[in-house]
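Please treat every number below as a calculation from the coordinates, not as lab data. Just so you know, these numbers come straight off a predicted model, no measurement behind them. Cβ atoms are built from the backbone, for glycine too; each structure is taken alone.
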Structure 1
Amino acid sequence: MNRHIAIYPGSFDPFTHGHMDIVKRGLEIFDTIIIAVANNSEKNSLFTAAERVDILKQLTADNPRLRVETFDGLLVNYVVAKKARVILRGLRAVTDFEFEFQLAQMNHTVCQQVETLFMMTSPKFAYLSSSIVKEVGRLGGDISKFVPPLVKEELLKKFGQ
């Protein structure tokens, strides 16, 4: 397993400045980050997994240290298949911690060689969530402070604006 690869999993529906903050700071620690878009058919996503991957590939095209892929199934199996050892997760608040802690403990129990690294989101993004961004955008609010321009453009298309 390679200690220099981190897997940053999530739905990223949509990808926000908070997500990018974790990626940029993660690149200060890891050689490569694989942004792993969860292909969860049970979740009611605005963007398809393919759309999210396409958007992320465009956003990260200039950085060879970033890869974007989708995954199905158990995250730890994906991590091992990618010869990685670390799951990178962002935390915004204490409310995130309880759920993320349970996931990390379960993942470690299932596969002891996989560790989870929690990175606190920068304070200026602590309030930001994909759900809130979608709601503000759906109601016609300005979302340009929350997401990259490409994401804003794609969101506005989805909302018919």
Structure 2
Amino acid sequence: MGAEVVALLASRAGERLRRSKELALVAEVRLGGRRLALAFPQTWMNESGQSVQALMRRHDVEIDQLVVVHDELDLPTGRVKVKVGGGLAGHNGLRSLKAHLRDDGFMRVRIGIGRPSGRASGADYVLSRPGKAERAELDVAVEQAAGAVELILAEGVDRAMARTNGLA
């Protein structure tokens, strides 16, 4: 889900993502008069922290400036929430980020994908294609998540949390 949000933000800014030496697809854009480095690691999810750490060095980004957009099993499908820091909820990408950055104080835009039904494993569920109805909900969530990132940039994370998390 995060890759879709990053691609949408790049598209909105009239840019496209390009391969970088930091093992990511990257676009440097201007949103709201501010420079923003958009990136989607091309490593395995459980090694994404390696790419993010290198990108943060290259673009001189501090931990409190980093916004990570990711899927979240613990939120209902299509629900978008913003928060700062917090637990890892078994998310291997977040675990890698915390390990490489030695900090989990980054901002998060979480996109709910819900839990798998029955006995399906979380990993299989995350990697599977959503059904038609879920896909429609997730398409709306991608738009909302991109808006949340833009709101963080324009008005700050507290305002983004209040407006995004307050949605029904």
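In table form, for the structure just shown:
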item	result
Which of 1, 2 yields 47, 33, 32 [Cα extents along the principal axes in Å, calculated]	1
When distance in nm of label points 7 Å out along Cα→Cβ at positions 85 and 117 is computed for each of 1, 2, the largest belongs to	2
Relative contact order in percent (Cα under 8 Å, 6 or more apart) - structure with the largest value, from 1, 2	1
